[in-house]
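Each structure below is given as structure tokens.
Coordinate-derived values only; no laboratory data. Model, not experiment: these values are computed from the prediction. Cβ atoms are built from the backbone, for glycine too; each structure is taken alone.
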Structure P
Amino acid sequence: MYLHQLTLVADAPFSAAAWSAGVVLVLDAARASGGTGDALVDVDESEHLRRSATGLRAVTDLGLLDRLLALPHHELVRWNDLSAEDAHQFRTAPDGVVECLPSGVRRMLTYPVSVPLVLVRSSSWRRGLQRACAFEPFAQRVLILEGTHRDLHRLTWEADVLGVGIWVEDGSQIREALAPAPWRQLYVKAAGWRFRERVYLSWLNAMHLAE
């Protein structure tokens, strides 16, 4: 499914192109230490509209996101149950992040997008695989190999151990040499939330350019 649809968007004139209903491919949207890739982005429309109504875009402050993870979504937490530092952070957070009431605080912010797949394109097997591995905590990963590569069976064996899918680009055609392993979120961390926020920001910018 992804291969056929990737071919459809390969010549798209914008940095974001229609993938399927509600999902787009955004070039260079996925960023992690040691890697950059294209992101398949599924936008949470209700969260996007909520943020748009308050003028809120992406929230990338790692410390704030870490504190927000301790608050249940849409549930009131009393001020007395928070440290003075946490309370200060929430009271000074941008509009739309939390709702501050006399009795406590309620987290309004949630993930703006999910990222089903990250695509890393490279003509170098070793560098491409290293870049793809940088996204292991965040999403399913595929390395698109450009050019001709000998001993592809050995290369795919190594990628299979790491859970990275391999697509081979030959001219205008792309074929799947190895399917990516399913991605499972093992830990809920602020870094993972910030990854999604940065992808969301890239999506916002791409949509602006496409208008």
Structure Q
Amino acid sequence: MNPKALRTGPSFESVLRSRKMCRDFLAEPIEAEVLTPVLHAAFRAPAAGNTSALELLVLTEAQVQQYWNLTLPDSARSEFAWPGLLNAPALVIPTVRSTAYLERYSAADKKSSRLGSDEQAWAVPYWYIDGGAAVMALLLAAEAAGLGALFFGQFEHEPALAQAFGLPESCRALGTLALGWPAANGRAPSSSARAARPEPESLIHHQRW
């Protein structure tokens, strides 16, 4: 049988091209059979040394409201530019644990790298590199499933959120990912989209810069 005949769902190219951040959601829950594979996609992203440092905190129902009460109190909501964002039925907080990399690179097969001593040994902190790859896997999986998604930072709210939802001190939140069924105009471009991207070929250097 032709392997192409076994393929289902949208192509990777179509998913990549159609993916846009969503800021307006329908107030409808995401079925478990849709949400679970999207969450699992994060753990298919590459990780240096095959290190298991990623964990996800998934908030639904009352916990979603608790999140917004902490980060966007009622007094500020009348001026909030994206009120439909608050309809998202699920908020996913991806976290990484830098000590997992120190543990992994202290193991016998990685010890010669000398990266297991402390975080300063890493010129590039790969827990953030790998965490970003996991977030992108989540975004693409959400798009392929027909969901809308928005990744945004926690900024000054990070300590309060960590305390409220019991994040261990060893885990660092990368931000928050809102997931849900997009509203009719949910993927309308933000002001940032007005900044045109340069042509890829102008940024790709072959053989030498």
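For structures P, Q, calculate relative contact order in percent (Cα under 8 Å, 6 or more apart) and state which one comes out highest. The partial results should precede the final answer.
Working: P: 25; Q: 34.
Comparing P, Q by relative contact order in percent (Cα under 8 Å, 6 or more apart), the maximum is at Q.
Looking just at volume of the Cα convex hull per residue in Å³, for residues 24-143 alone, which of the labels P, Q belongs to the structure with the highest value? Please list the in-between numbers first.
On the way: P: 111; Q: 135.
Comparing P, Q by volume of the Cα convex hull per residue in Å³, for residues 24-143 alone, the maximum is at Q.
Match the computed value 19.6, 67 of Rg and Dmax of the Cα atoms in Å to one of the structures P, Q, and report its label.
Values: P: 19.6, 67; Q: 19.4, 61.
Of the structures listed, the value fits P.
For FRET efficiency 1/(1 + (r/R0)^6) of positions 88 and 128 (r between Cβ atoms, R0 = 25 Å, to 0.05), which structure out of P, Q has the highest calculated value?
For this comparison of FRET efficiency 1/(1 + (r/R0)^6) of positions 88 and 128 (r between Cβ atoms, R0 = 25 Å, to 0.05), the top structure is Q.
One of P, Q was used to compute helix-only ellipticity at 222 nm (-39500 (n - 2.57) for each DSSP H run of 4 or more, over all residues; to 500), and the answer was -10500. Which one was it? Derived from the structure labelled P.
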